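Novice: Please go over the structures that come below.
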Structure P
Amino acid sequence: MNVIKTIGENGQISLGKEHAGKSVLIDEIEPGVWVLKIGQFIPDSERWLHEPDARAKLDEAIAWAEATPPSDNLAEIEAAVNGR
C-alpha cells in the first residue's frame, strides 16, 4: 500500500491513530529511503539480559526453579539472617 504523506514544518509525520503510542524502529537504508518497523524494543538498561552468558544463566536458574519445589524453611532462613 503506497500512501503519500507530507512532513510538517515541525519535522513530524502522522502514521495514523491506530499506531499512537507504539515504538517504531526507523532504518535509513540510504538518504531519503526509510524503513519503519513497529515493535517492542529492549531498553538499554535491560540489554545485558539478552547477552549469551546472561541468557544461559537465566535459563539455568529458571529451569532449576521450575524443577525444584519450594520448601517451607522460613525458620531456618530467619535464623541464618539473624545469626542464630
Structure Q
Amino acid sequence: MAKKVIMYGSAACPDCVKAKEILEKEGIRYGYVDILGDLGRLKKFITLRDAHQEEFQTEIAKQHMGIPCFVVDDEKVYVLLPDDLDLLR
C-alpha cells in the first residue's frame, strides 16, 4: 500500500529542490506545501514544527528552518532528505 507523503519546503531551499527531484525520479507520489507561498502555509508549518520539537531539535539548534520536512501517513515527521527515508519501500 502506498504511503501518503506530504513535503513541506520552499523553492528557495536547495535541499528542497533536491528532495523534490529525488521523489519525482523515484516515482513517489507526494503532496507539496510551499511554506513561503503564503502566511497560512507558513503558520501551518510552524505549528507542525512546534508540535514535533524532538524531530526538529537539531535543525532548531542550528537555527535552521527545518525543511525539507516530510509527514508520512499523517503521523511520522522527518526532517531529512528523502534518500534517508524509507519512502521507497
Structure R
Amino acid sequence: MEKRIAIIGIIVEDCRSIEKINALLSDYSGFIIGRMGIPYRSCDVSIISIVLDAPTDVISSLSGKLGMLPGVSAKSVCSKKTTTSFSE
C-alpha cells in the first residue's frame, strides 16, 4: 500500500471540540507517528500537530473531519515521497 508522510496542523478555538478531536485521533491512531499539543493560553487557543504515515485518502479524511468540527481549523501537508508498508 502506497503511503505518504504528512503533518496535519490543527488550531482549536472552541475547547468544547477537544473530546471529539481526541476521539477522531484515536480512530486513526494506527496511522499516527506522533502528536504535539501546545496550549496558547493567553489567546485561549490550542495548537496541535499530528504526524502521520498514511494513504492520501486517509490523510484527507482525517483533516476534513477535524476541520468540520466547531471552532477547529485543520490543514494537511504531504511529502512528495511515498512510503510503503505491508501492514495496516
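Novice: FRET efficiency 1/(1 + (r/R0)^6) of positions 44 and 76 (r between Cβ atoms, R0 = 25 Å, to 0.05) was computed and gave 0.05; which structure, P, Q, R, did it come from?
Specialist: Values: P: 0.05; Q: 0.90; R: 0.55.
Corresponding structure: P.
Novice: Matching task: 13 is the computed value of relative contact order in percent (Cα under 8 Å, 6 or more apart). Pick the structure from P, Q, R. Please list the in-between numbers first.
Specialist: Numbers: P: 13; Q: 38; R: 49.
This value belongs to structure P.
Novice: If mean count of other Cβ atoms within 10 Å over residues 28-35 is calculated from each of P, Q, R, which structure is the one that comes out at 7.8? Write down the numbers at each step before the final one.
Specialist: Values: P: 7.8; Q: 16.4; R: 13.6.
The read-out was computed on structure P.
Novice: I would also like to ask the following. Computing Rg/Rh (Cα atoms, Kirkwood Rh) gives 0.93 for which of P, Q, R?
Specialist: On the way: P: 1.31; Q: 0.93; R: 0.99.
Structure Q accounts for this read-out.
Quick note: the coordinates plus some simple rules give every number you see, no bench work behind them. For clarity, every value in this text was computed on a predicted model and none was experimentally measured. Cβ atoms are built from the backbone, for glycine too; each structure is taken alone.
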